[in-house]
Structure 1
Amino acid sequence: MTTQLSNDTYRKVHFAVMAIEASAKKEKISGKRMHDRLKLQDLIHKRLFRYYDQLHTQSLEWVVDDTIETLNNWEQEAKEDNL
């Protein structure tokens, strides 16, 4: 059971790293900057990890576009909530 959990966790983390780095590249920002923005919105856990089973079957390009669009939407909502 421990090995299975470790393998599941590894796959999710590997997927998230690929999505973060590819999204950063498309946005022309550093991977750290993209990670920080995603972390601020808790998008890594609430989106990339939570929906891993659905997302990992999509193309990397689709995941990148979805991640960027979701991030921009969540950041905009956060700004509006703070007004």
Structure 2
Amino acid sequence: MLAISTDFIATLSHWSKELGAEFPMLSDHDRKVSELYGVLNPAMGIANRTTFVVDMQGKIAMIQEGNDAVDPTKADEACSRLSHKKN
């Protein structure tokens, strides 16, 4: 699991410590990744909060948007559901 945000690296470092995150938080300050994934809100210059679950074949298996995407534990749950779905 990893997080990508349009925030600066320093902000992400702070959030990572505050959340006790055990996954990388990457900065997409140039907004290229957000634009490629279709979640960039160009008028506001930020990305809509979205969680993409990518399967072992590199395909997007699930997308969570809004409040569920904000909570990193929801991403764990999404990965768990995907794992159980394939078994």
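No value in this document is a laboratory result; all are computed from the given coordinates. Everything quoted here is computed from the prediction, not taken from an experiment.
Results, tabulated for the structure shown:
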{"read-out": "At a computed 34 (relative contact order in percent (Cα under 8 Å, 6 or more apart)), which of 1, 2", "value": "1"}
{"read-out": "Kirkwood radius over Cα pairs in Å from the coordinates reads 13.3; which among 1, 2", "value": "1"}
{"read-out": "Which entry (1, 2) yields the derived value -11000 for helix-only ellipticity at 222 nm (-39500 (n - 2.57) for each DSSP H run of 4 or more, over all residues; to 500)", "value": "2"}
